[in-house]
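What follows is a group of structures, each given as structure tokens.
Readers should treat all values here as calculations from the given coordinates under stated rules, not as data from a laboratory. All of these numbers come straight from a predicted model, not from anything done at the bench. Cβ atoms are built from the backbone, for glycine too; each structure is taken alone.
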Structure 1
Amino acid sequence: MSNRIVITTDYLRPGDTVDTMLRDRGLEPVYLPAGGTRTDDEKLALFEGAVGAIAASEPVTRAMLAAASSLKVIARAGVGYDNVDADAAAEFGIRVCNTPGVNHHAVAELALALMLACARRLNTVLPAVAEGEWPREAGTELRGKSLGVIGYGPSGKAIAALGVALGMRVLVSTAHPDSEQSSGIEFADFDTTIRAADYLTLHSRAGKGDPIIDAASFAGMKSSAILINAARGSLVNEGALVQALKAGEIAGAGLDVLHREPMVEDNPLRTMSNVVITSHLAGQTLEARERAGVAAARAVIDVLDGKTPQGAVV
């Protein structure tokens, strides 16, 4: 039986904690980081001879899984697994696992950072200062504003708590309210939440249907509102967002995720002065990476040992 474990997550490296865990189990980590673009042949051969994989966010297609005859488990070192064709994995008997609960504080902190950057116009101030200027435009405070939170999983709960601590009115739209554990938080329906929000932050799972934030959503929001998305690019109709920003239906956006990543050169969001964009960094802290890598490695080991892994989604 093969003992090959393909690792495409670029921050996992030989000699780290994950590498040691796998080797101590008698496994052979093979590092094929997801940098640049793979050819079709390289994609089909990616998991050749591997029994397990710790995968980055690049697409793992049906064709790739069909070619992986010995693969038994794919673990995502993160929460999202929509890049993996889970239906095909189930058909081929391949377990798919994610690592929930490892990066929610990191995600919430970056969502807060995007809110602050938008409120204080840092995306225009910082470059101006670097060029020798000294802009003194007035920003706005978060205290007293309304924070709308869509989704109430770990990161949604974390950003809601931060909003309460900052003196914001916090409204949460979720199918799973938890009033007993949510002091200072109001639960509301989706439409009420987006209408009331000065800052609307998304913390939902990616769905298989249409985006949850579309042209109708923007039409219902305050013209002074800021959209924050540090969850999934697929949650937002990006074309509708561009039009809403151009038309002044909303005031700005802070985005850590996009439909196409890395950002394509002709994406109109790139040049908008009221948009702050970061490079899918929400879960990328040293602490979160360590937790995610260890959890993914543990899932791989558990599956190969015939145990039920934590975070199994298939």
Structure 2
Amino acid sequence: MQPNLYHVLGAKQFSRAELDDLFEASKRMEEVVRAGGNRSHEGRIMTTLFFEASTRTRLSFESAMSRLGGSVIGTENAAQFSSAIKGETLEDTIRIVTGYSDVIVIRHTDIGAAKRAAAVAGVPVINAGDGAGEHPTQALLDAYTIQKEMSRIDGVRIAMVGDLAYGRTVHSLSYILANYKDVMIYYISPDNVRIPSSVKRYMEERGVRYEETTDLNAVAGSIDVLYQTRIQKERFPSLEEYEKASGQYIVDEELLSRMQKNAIVMHPLPRAGEITEGVDSDPRAAYFRQAQNGLYIRMALIDKCLKGV
């Protein structure tokens, strides 16, 4: 990493102190939004390079930069509407875009793409998701949501449900939660999309308690957070494997009735039937508030990247 160049590449890079600082900065950004934004980064340019489809992540980054007074250039389908379609390497694309930008936000289909980008970039790079690898800014907003909703993260009991093999949000959130005390994680999934051994090893090294199970009902009444994820059809090697995993876990009003009154339901979105619309009106449904928190976290991250801290 170049001196004074701050990249956001993976969840493991954050310490507890840095998380506390980021969450305080995000609270201040909530005030900035309520005040109508500011001009703190007027004249700065953010480039968004999205080689993979996105709604919340791309638009929240673009909104974040706009609310800080900066401007945005980029493409929402870089795989088709950039020189990548002509055979240009990712590294060459980044070298060129560096000359146009003050910060680059990249989402890519390949694991490790953001690190490759940062290795050649002359400006900060933010990883907005790299294949089935990581999604650090989602994990940060997820942790910020837990902090806001529960008034704590230490001691939280969380069930991560669904596609845990390809679900990069689950991987990154696990790494973030390893910074906190007395956390208990239940990894709940079909057998063919279990949490990767690399994630489990990291949690064991950090002394984080976890349990693998296929039974959501067994733990529903004891958890503080239910973190539901979509079974990601686009990441499976075959339709047969996808169908083995699909539809096994549905959060509905019956499941809610088994949960604690102060528990919350989260989802990185988009959902595809794994949370019924009947859940939306329950105050424990935190997923739309969670998405809104992404704006504040990304404002804080952009601010830090542009300041080089």
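If log10 I(q)/I(0) by the Debye sum over Cα atoms at q = 0.11 Å⁻¹, for residues 13-196 alone comes out at -0.74 when worked out from the coordinates, which of 1, 2 was used? Only one of 1, 2 returns -0.74 for log10 I(q)/I(0) by the Debye sum over Cα atoms at q = 0.11 Å⁻¹, for residues 13-196 alone, namely 1. A value of 1.34 for Cα Rg over 2.2 N^0.38 Å, for residues 21-124 alone, calculated from one of 1, 2, originates in structure 1. Name the one structure among 1, 2 that Rg and Dmax of the Cα atoms in Å, for residues 141-292 alone of 15.1, 47 was derived from. Only one of 1, 2 returns 15.1, 47 for Rg and Dmax of the Cα atoms in Å, for residues 141-292 alone, namely 1.
Which structure, out of 1, 2, was FRET efficiency 1/(1 + (r/R0)^6) of positions 221 and 285 (r between Cβ atoms, R0 = 35 Å, to 0.05) calculated from, if the result is 1.00?
Values: 1: 0.70; 2: 1.00.
Label of the originating structure: 2.
Quick check on the output: 34, 58, 8 is P(r) over Cα pairs in 20 Å bins from 0, in percent, derived from one of 1, 2. Which one produced it? For P(r) over Cα pairs in 20 Å bins from 0, in percent, the value 34, 58, 8 is produced by structure 2. Source structure of the calculated read-out (helix-only ellipticity at 222 nm (-39500 (n - 2.57) for each DSSP H run of 4 or more, over all residues; to 500), -9500) within 1, 2: 1.
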